[in-house]
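Laboratory data are not the source of any read-out in this text; all were calculated from the coordinates shown. Bear in mind the structure is a predicted one, so any value in this text is a computation, not a measurement. Cβ atoms are built from the backbone, for glycine too; each structure is taken alone.
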Structure 1
Amino acid sequence: MIAFVNGITAEIEMDHVVVDVGGIGYSVYISPATADRMPGIGEPVMLHTFMSVKEDGVSLYGFLTKDELKVFKLLITVNGIGPKGGLSILSALGTDDLRFAILSGDARTIARAPGVGKKTAERLVLELHDKISNDDIINGNAGSFAQNNIPQTDSTARDETVEALVALGYNATDAMHAVRKIMAEGQNTEMDTEQLLKTALKEMF
């Protein structure tokens with residue numbers, strides 16, 4: 001199994017790259033979103049990879065972060081979603097928005113990804129909901145808001161705040177975004193539910 005390729009970017013296309021590793025060119029499938037973030041030709045790159053072995057050959061799928069690879073592996077466990085489908089979903093949503101959509105049961109957003117129909121999106125939400133953690137998202141363990149200095153606000157307060165926002169009519173995905181953003185901004189003290197809700201309501205407006 002090839003866990004990663006570490007070399008020089010030799011070629012970049014929208015659906016694949018070629019990485020020169022010691023004079024050997026590895027062709028790796030990537031998403032358009034990854035292609036946009038790739039280093040330029042001739043620059044060093046490391047891609048975390050998933051190796052797909054089928055009767056017609058062996059393929060590598062590459063990601064710039066371990067988190068993207070982790071979510072990709074979850075996606076392809078869902079019946080009806082293959083490696084290319086997983087790339088399509090990640091390119092359309094990204095890891096953060098995908099996790100938000102799964103936790104909030106927002107199959108409609110997932111179905112917007114090319115090649116993903118309504119039934120597949122609903123099945124994805126159903127099968128992966130229990131494999132995604134609220135704490136992973138709100139604490140910033142997944143994606144661009146991740147910070148080491150995020151305070152450890154009581155998880156009960158966070159969950160209660162999200163539930164309160166939903167009860168007030170806000171979309172669950174938007175509520176999670178707001179609470180997580182507050183945590184990522186580096187508050188200096190712990191917040192109880194009332195304080196967190198007040199701050200979140202200001203963020204929602």
Structure 2
Amino acid sequence: MAGRSHNRRKSRPARELVRRILVVTEGTLTEPQYVERLNGFLRSKGSTAVVKPVGVGKDPLKVVRKCIEFRDKAKGDDKPFDTCVCLVDVDQWGAALKGACELAGHESILLLVSNLKFEMWLRWHAEENCSPLTSPQLDQLTARLGLVKNKALSLDFPLHGVHAACEVARRVDPEMEAGRVGPDPSSAMPILVDLLLGRYSG
């Protein structure tokens with residue numbers, strides 16, 4: 001009996017280490033809801049996202065600084081993150097992004113910029129249109145497409161369209177990379193998708 005029990009224990013597969021990805025967002029509803037649901041939708045066995053919203057109105061530099069705080073605290077608690085990501089918009093910040101990009105690069109944080117804003121990325125889950133839009137126009141469009149309501153992601157948001165959205169984003173911005181502001185419209189969100197799928201090489 002003892003021998004058989006020992007053999008069963010020995011035959012158990014070794015536990016795989018899961019890469020922990022910290023994702024810090026400047027918004028408190030749309031972005032964190034999207035990332036959490038995307039994380040569940042992709043269900044990667046090798047990676048998982050921990051989402052930390054920092055509040056509407058935080059400029060990109062403050063978002064990066066908050067990310068550093070979260071990262072350092074987790075390391076001090078012996079629960080370090082393997083990769084740290086910040087999601088920010090161009091929107092009204094414009095020139096303020098330069099300092100955020102520089103600090104993120106210095107701290108090895110992946111700063112993923114959406115131009116004009118995150119709703120453009122959401123749009124590409126439902127349509128391939130790449131026309132530049134103003135912020136109010138994007139809000140109206142995502143509401144009309146049934147993607148967002150009162151800044152909250154719709155319950156039936158088409159997450160299955162994420163791979164098509166990645167194709168559109170890479171087509172409009174072939175030079176996509178973290179810490180860079182792409183053309184209007186653009187979004188570096190495919191980098192987060194690759195991270196969650198365990199295929200981002202940096």
*Give the label, chosen from 1, 2, of the structure having the highest value of percent of Cα pairs over 25 Å apart.*
1
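Taking mean count of other Cβ atoms within 10 Å over residues 34-41 for each of 1, 2, which is largest?
Going through 1, 2 one by one, mean count of other Cβ atoms within 10 Å over residues 34-41 is largest in 2.
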*Which of the displayed structures (1, 2) returns the greatest value of relative contact order in percent (Cα under 8 Å, 6 or more apart) on calculation?*
2
